[in-house]
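Engineer: Down below are the structures I want you to see.
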Structure P
Amino acid sequence: MSVSVLTTGGTIASLPSPDGDVRVAVHGAELVPGQAVRVHEVMLAHSFNLTRADVLRLARRILAELEDPAVEGVVVTHGTDTMEETAYLLDLVLPPASTVVLTGAQRHASAPDADGPRNLADALRVAADPRARGMGAVITMGGQIHAARYATKAHTLALEAFASPGQGPVGLVRGTHVDVRRPPARPDGFRLTELGDLEARVDIVPVFLDADGVQIAACRAAGARGLVVQALGTGNPTPGVLRELETCLREGIAVLVTSRCAQGPATPVYGAGGGADLAKAGAVFAGSLNAPKARLLLMAALAAEPHPAKALDRLRPHLGQYL
């Protein structure tokens, strides 16, 4: 049995350029010298430059690797900026018994305190550990294992960059020992073949003091088929945002409501223009699922079920664990 390593770039594969900025420069095989693993360079890019097409290409390559009975797990090296989104999309399409471990670095490869080598070694241990079977996609960095469904980048520079607000890590790596505390629950996902190119436009709209909803009108004009709202508190809009969202819902645009708070669920509590009125208009509340992941979930649901109501029904099982 073996572990495959798929590399995509990111800080773990970056070095300072002559003018001082940091750029991806280290090719896949150079990241794991002397390791008895299969290494495939899928791309060499900063994660802030990745597209949906890139992530879907990565997903197809991972599924191809997992079809090999000799492969017990896959490690993906990835930039940390969008790692949580890639991990979540992978988690939505991975087979039930699969294990994919994403890792990266907060320091470039030549930094005196480079964290990439340790993170990669930890990820390889997790991917090869029988207790990690069926965990789906996880992020391993800073000695912690985070489920893709809860992980978020919580610090721009700290070595322990990821957290799972309200949940905590599902495991730890201590030296050579992998401690899986509680495998994450995984509802039935989507088949990658259902998703096509994820072409449905879904936009994220923030809510803030006195927001008038002009961004929502612009998204509607741009052809959005779905909207994810980063609402106030438990999921409350402003009057202007509520008016625009009610128009969207009447026109058949699917709306998911998240909270801009770092912890706690979006849930319809308040009337008089609050989240309860959004729910009555047909918006669906996403609990503690954050906006970037809610966007991917809605995109996947709209790809699988083009009718908005059916798409919302398709994604509801994925929201239960966040309520």
Structure Q
Amino acid sequence: MAVFSFNKTAPKVVFPKSKPHHTPSTVVVPFTARDGENLALYEWPLDDWANEMGRIRRPPRAVVLMVHGLGEHAGRYAPVARRLLEWGFEVRAYDQRGHGRSGGARGVLPDDTALLEDLAEMVDDMRLHCRRLRPAGSASQPEPQPLPLILLGHSLGGLVVSRFVALNMRPVDGLVMSSPALDPGLNALQKLLLAVMPRLAPNLCVSNGLDPYALSHDDLVVQKYLADRRVHNKISSRLGEFIAVGGPATVAAAARWSTPTLLMYAGADRLVNPAGSRAFAEAAASSSAVAPGTVTSKCFEGFYHEIFNEVDAAQVFDTLKDWLDARF
């Protein structure tokens, strides 16, 4: 989930033990990208969830497309999907190329815009899926309203979804960023290498420098991550450049932001620099071009990088639910 290791000493915070929850059934289907690469698409149908839980089937309030972080995979987001299903949302996610069940060399990009173009194809497919899910029209409104589409991205995924919105690649109705990689906290040597290596050896891979013990205060989360065969620690110079350039570019675009956005980040994050999220929030709040309430930001002090996997994640989910309830 991390991008680069941002070494910052944080005070130790003691949280209560986390509790297990029912995990929804996951459907994984192949998705062929424009270049023929196979991407793994994860689906958590709301109807299936209702049947599993013995609940009344209702039309979804909106659909949420989740984008995971560096080195991990979408399967780790089943707990987030469970909450969204409970709240009445249809949920999808996918393994980014070079990750999880998807094809491609681990941590490698074929070109600078590959992750953004993959997301565009997923959004297009999701829009088609939404047409099949939307409730039927009525006598007064024969044409049914399209379901809102919300993007939710964590870490690298948070950067991908925010760049996607900043570049206006497709219209979306809402954006949620979780510990986005808006400032990877590069040192001088890393900056020098990223200024040179993408031109000389764009596919050269090194370790991403992630410290698994900085993911969460919950030791079970850390141990599962370490044992997960679909997790890797690779990052290519081209992917590193995408992160290093894309983060500041997204912060620069915050002063012109128009998409309803919830930005949540960890105050004790040692894997990406939380200063990037603070800068984005401050730029949006201080700009006369950004309507009040467009960007809602929340820093969870003392939390590590994976805020949805922290042992006190209830307040994160409460923040997300309140924001969704107010808009969808």
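Engineer: Suppose you compute mean count of other Cβ atoms within 10 Å over residues 74-81 for every structure in P, Q: which one lands on 22.4?
Structural biologist: Only structure Q yields this read-out.
Engineer: Mean count of other Cβ atoms within 10 Å over residues 82-89 was computed and gave 20.0; which structure, P, Q, did it come from?
Structural biologist: Corresponding structure: Q.
Engineer: From which structure (P, Q) was relative contact order in percent (Cα under 8 Å, 6 or more apart) calculated, if the value obtained is 21?
Structural biologist: On the way: P: 12; Q: 21.
Corresponding structure: Q.
Engineer: Here helix-only ellipticity at 222 nm (-39500 (n - 2.57) for each DSSP H run of 4 or more, over all residues; to 500) has been calculated and equals -9000, so which of P, Q was it run on?
Structural biologist: It must be structure P, since only it matches.
Engineer: Still on this model: P, Q: which one has distance in nm of label points 7 Å out along Cα→Cβ at positions 274 and 290, as calculated, at 2.6?
Structural biologist: Computed on structure P.
Bear in mind that the values in this text are calculations on the coordinates, not laboratory data. Please read these numbers as outputs of a predicted model, since none were measured by experiment. Cβ atoms are built from the backbone, for glycine too; each structure is taken alone.
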